[in-house]
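Heads up, there are several structures right after this.
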Structure 1
Amino acid sequence: MSPTLPLHRLAALVMAWLLPCAAGQAQTPTVAAASDLQFALQEVHAQFVRDTRQQVQLVFGSSGNFYRQIVEGAPFELFLSADESFVTRLAEQGLTRDEGRLYAIGRLALFAPHGSPLQVDAELNGLRAALQRGDIRRFAIASPEHAPYGARAEEALRHAGLWEALQDALVLGENVSQAAQFAASGNAQGGIIAYSLALAPNVAALGTSAVLPEQWHSPLRQRMVLLKTASPGIEAFYDYLQQPAALAILTRYGFALPAED
């Protein structure tokens, strides 16, 4: 197994991975998107640009942090949350056009990098065995405090009876994309991340994954909404996200499409 990265190099890699789309013209309308959409939404955006010749700026992060930033006046025009409760709370405060639309149902996945002593399986039996052997020194999840995928990871680990046993090994990412970076880098023996990230080719090439039972945690009902400041350009992207071309990309990245709003 290759040696782990020094922390300063790991931090640089994380920042490079998390901010691929932050650049752009000041007047370009900005989308605040949950980080589980890191790869899927970039594909949707590329197709949107090809089809419409319009541009939007994508910024990825934790839904809880974006919620706070929007409340404090951040100039986002469209919010794609990994937890619909944040959209509901914004709507109750009069900061959105309406209550938005449910656009996807997310899933959790256990991920382990190649060479890890952690054997990946959907029931977390391999994780339990590795913990008993003392093989898990670092295990990554997103912060349960403000990242929906972190909160659901905690629920799943509690369901499996492994939450307490993992306390000394937990490494918390600011969002699920950062947790995926930690899990895939070799600096952790594994982690629980978004299935959509585990399916991304450049992540999948670094390890193996298994989808956790959806009954082990609260549903990841992902809702998007236009903010009160939304411009016509962002409205076009919002509409595009509901079209077959965009939905096909989300499906390919493991998202379930909601049967109804």
Structure 2
Amino acid sequence: MYLTRNLAMRSTHFAFARSAAGLLLSLAALHSASAQTVPTLAAASDLKFAIEEVAAQFEKSTGQKLRLVFGSSGNFKTQILQGAPFHLFMSADENFVYELADAGKTEDRGRAYAVGRIGIMVPHGSPLKADGELKDLAAALRDGRLQKFAIANPDHAPYGARAMEALKHQQLWDGLQGKLVLGENISQAAQFATSGSAQGGIIAYSLALAPTVARLGSFALIPEQWHQPLKQRMVLVKGAPPEARAFYDYISTAPAQEIMVRHGFAMPKH
């Protein structure tokens, strides 16, 4: 009788433990399913102020967070080729996206999202003038006013490559050799151009519009006919989670595009 009652109690205890364990597993699975992946976005430096605002609006609308990393488009391309754990790449040059696609690193050939502009920025107190035609820059080279001039490194930064093209268009490139201060990306070039490390520089319009940069000096757009267009393109890296695709699609919505235009970007013509 005692043995029967003991076995019954042990059986009841085992059933309760099994039920509790099952409940815990179910709760863990539910928590895992509801937890959102935080996608990592590798974005060209010219996008810093625009994409930070777009990402904040996206999070407000969806509750989804993003991890933002800014840098040189060319460096990001190399890192993705080497397996860097980025989910979405927003390049300042569409050709980097095409190269990744050809290497089989992306879902497809991506989508155009913006067209950028460049201009000359000079800090307060500089002997240079913010002259979009670059005539004063040419005069400063002749009369010795110019000591240092900043651009992004044209080897891997699209805005630096376009700056080089504009300077060559005005036959200033050769004269600037030995005076150039090269930023690792366009954000660093803007820092050099406004901090006194140089008398001025060529930077992205999107950065010049930011209040924290605009208050440091004067800016003038360079004619877009002087260089190849800054066709900017984004793409999902293979294996990107649904959360990355959600932001990829959000970039094409009216609220996101309004922010981009306000930050100096033109929308691509499809």
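Rule-based calculations on the coordinates, nothing more; no lab input. It should be emphasised that the depicted structure is a prediction, and the values quoted were computed from it without experimental measurement.
For the read-out helix-only ellipticity at 222 nm (-39500 (n - 2.57) for each DSSP H run of 4 or more, over all residues; to 500), a value of -10500 was computed from one structure; give its label from 1, 2. Spell out each step's value before the answer.
Values: 1: -10500; 2: -14000.
The read-out comes from structure 1.
Upon calculation of Cα Rg over 2.2 N^0.38 Å from the atomic coordinates, which of the structures 1, 2 produces 1.42?
Checking each candidate, the match is 2.
Looking at structures 1, 2, which one was Cα extents along the principal axes in Å, for residues 127-238 alone calculated from, given that it came out as 57, 28, 22?
That value comes from structure 1.
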